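In the part that follows, the structures are each spelled out as structure tokens.
A short reminder: the numbers here are calculations on the coordinates, not readings from a lab. None of these values were measured; they are calculated from a predicted model. Cβ atoms are built from the backbone, for glycine too; each structure is taken alone.
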Structure I
Amino acid sequence: MIKIAPITAALITAAIVPSVSVCAADCTKIGYGQGTSVDERNRPTDALQFNDRYSDLDAFALSADDNRIIITFDQGYENGYTSKILDTLKEKNVHAIFFLTGDYAKKEESLVKRMIAEGHTLGNHGMTHSSIPSLSDEAAQEEIMSLHNYVLNNYGYEMQYFRCPCGEYSERSLETIQKCGYKTVFWSFAYVDWKTDAQPSTSVGMEKLTKSAHGGEILLLHSVSSTNAEILGDVIDSFRAQGFVV
């Protein structure tokens, strides 16, 4: 049986900021970042501008649901914390999106099966985590669809969201991702949590994540972070105390 993720595309994209048509497929490589400027609702203006420009290519950095925060994890490799993260998500009754690389999908079968069984969404982070705008159209399609087909064939799960490795994209690459049947998901908040030998303290992590909360947030975390694994439950509680659905 093919399983489709419970976080539907409509949930993320409904009523999104009206788009501006992209008339030409520019191949210029761009490194995405949410920036530091925010609007009166604490939403990063760079994320809003990204949606405004690229939503017609099914690419977005922010959900239009003012009541919701979507938690996502990039799964490049396993560092021993994913089971604890899954325990916390189950305890808090939260479903997240886990963006898998090919290496992770092949090596961490039990964890991937647990993600599916517990109702989480699997996202595509590229078979080899290659920068999509650095590839030819054909190579980019192979990077995306080889992992898509691997997960479909080995887990019976059809992915529908793509996250660009390294946060790098171009208009042309967003078109290619769209042609592969995917929606591209960036983020509206992330912080430096991936350096395993320089982890932020739990107090710093809590402060950054709770003060940045905003409606429509797509939060990027890395599961290799010991800090994230430690504070995740408290972060979810804080989001809910602020009135958000997680």
Structure II
Amino acid sequence: MGDCHLIVSPEQFDAVSEPSPPVACGDAHTAQTFKITQVPTPLAGRGTRPGQQELKTVTARLCDVASLRKYLAAGERDGTTGLVIAAYAPSRDDWERGARAVRCDVLVAAKDGTPLATTLDLRGVMAGPDSATLRLCYRQEPVGSGLSDDGVDVPCTEPHTGEDISAWFNLDGSMTTPAARNARCLPYALQFLGADVLPAGIVLRPVIRTVGNAYTVRCAVGPLQSQSSPSTITGTLAPAGGQKHG
């Protein structure tokens, strides 16, 4: 656990087994192992390795999001983006020699799923300022004296107007006004910021998303906007992080 790997081709990424040797996590890599576990019984008792689809179904269940978030030191209110889980089982030869270990890797990926090279060590990363690379933020456009209800997903290292706090709700009749949406999001914002009241210069910035016929409110926080000069921020507002206003 903790080893880094350089997986560059779609074939490697989607393979049942991935035999690339570890590389130093301070060097360019695309994957980091966040969990090592074992193929469960009765599947593990087979002398010949099971088929690809059967293995993928089992390993996908073993390489779970909860384990990844624990490895990243992600708190309940930490929203992430650009992360993909890959699960690798033993090769056919290793299986016949008795190997049953499953390697769970996390990859930093582009929007199209292509793995991106990084020199970032992801163990515990969400507890520090480097977490901005993985945090989910939104860039909203100026509309009148405010900002658009919707926004583009961006990592928090890019200029943005709001930062996701991992609290999403269906937009129902109780949240039709901005004030109602802010009231619903406020407790989660205070939990994210580790504060009893919103700090000066920080406001609630809920984003409304439409998927098909469904509307979702994504709670977020961001810098207070000036009508004459709408501001963006880079970095994270999380207490252990750092940010720059622009």
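At-a-glance table
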item	result
Among I, II, structure where volume of the Cα convex hull per residue in Å³ as derived comes to 147	II
helix-only ellipticity at 222 nm (-39500 (n - 2.57) for each DSSP H run of 4 or more, over all residues; to 500) from the coordinates reads -11500; which among I, II	I
Parent structure of the calculated result 16.5, given that mean count of other Cβ atoms within 10 Å over residues 153-160 is the read-out and I, II the choices	I
Entry that produces 19.2 once mean count of other Cβ atoms within 10 Å over residues 49-56 is calculated, selected from I, II	I
Which entry (I, II) yields the derived value 2.2 for distance in nm of label points 7 Å out along Cα→Cβ at positions 65 and 225	I
At a computed 17 (relative contact order in percent (Cα under 8 Å, 6 or more apart)), which of I, II	II
Value 91, calculated as volume of the Cα convex hull per residue in Å³, for residues 33-88 alone, assigned to which of I, II	II
